[in-house]
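The structures considered in this document are given below.
No value in this document is a laboratory result; all are computed from the given coordinates. Only a predicted model underlies this, so the values are computations on that prediction, with no experimental measurement involved. Cβ atoms are built from the backbone, for glycine too; each structure is taken alone.
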Structure 1
Amino acid sequence: MEISTEQKSVNASKIDLYTFLSEVSNFEHIMPENTSVFSVIDENAFKFALKGMPEIVLKFEERTPNERIILGSTNEQFPFQLTVTIGGTDAQSTLSLNFSGSFNPMISMMIKSPLTSFIETLSSKTIQHFAA
């Protein structure tokens, strides 16, 4: 299953955007309001849960400075990657997120809407962070 956000403009340099999203603790600020659990595990991983959903641990799998960040789930029952793509210029950057996971059709149908909302919220809150 693939879910992607549209590429959006961010009022920040590529370096600032990459630096912000490379810090595990900053993800707490861009999580949806229905987040019931958030804790930093170490500088490369964090745990979160949305209300009514199981806890998920995400860890950094790849970081390409100022271009891409890939986070992966450590849960074997819920395997997925969240790819953050950064583009633009030094003064104005762009952001897009892509969720990629392998789930059976029934699970995919159940989680598609909440996951779409989740990645849209991450994107919107990141943009809002730099709008202030």
Structure 2
Amino acid sequence: MKKRVLFLCTGNSCRSHMAEGLTNHFLGDAWEAVSAGTQPSGYVHPLAIAALAELGIDISGHTSKTADAFRQTQLDLVITVCDDAAENCPLWLGQGRVTHISFPDPAKATGTEEEKTAVFRQVRDDIRAQVLPYLETFNS
């Protein structure tokens, strides 16, 4: 039986969706990932969609969801992905063990389109390098 993980942040527009997409793509045999935000932005950032598309992962059908939608869901793990220094990570009151793995918000990147895209790629690669190994060794 697959384990279930919720990736939680404030806006549910970038990091949590990238983590969800990476997990379902690379670890989908063992994990089912979902994502949500405490104050959903209402959209999935186009550069997050593009960054995952570069790896052959399609998250273009994802929607920004509220954390309340998952409060009654059976979860093994909740991972908050906010950047502590810049944001207050949401408090999770539902099921599942909570852990925090911090990533900067790529939506706050400035500069040219190429410079912003580079930030999204870096966050995507950092999520892949930190979250996936964590999930592979997780024991509930």
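With respect to relative contact order in percent (Cα under 8 Å, 6 or more apart), the largest value across structures 1, 2 is given by 1. Quick check: 13.6 is what I get for Kirkwood radius over Cα pairs in Å, for residues 29-92 alone, calculated from one of 1, 2. Which structure matches? Checking each candidate, the match is 2.
Looking at structures 1, 2, which one was distance in nm of label points 7 Å out along Cα→Cβ at positions 13 and 109 calculated from, given that it came out as 5.0? It was calculated from structure 1. One of 1, 2 was used to compute Kirkwood radius over Cα pairs in Å, for residues 61-116 alone, and the result was 12.8. Which label is that? Working through the options, I get structure 1.
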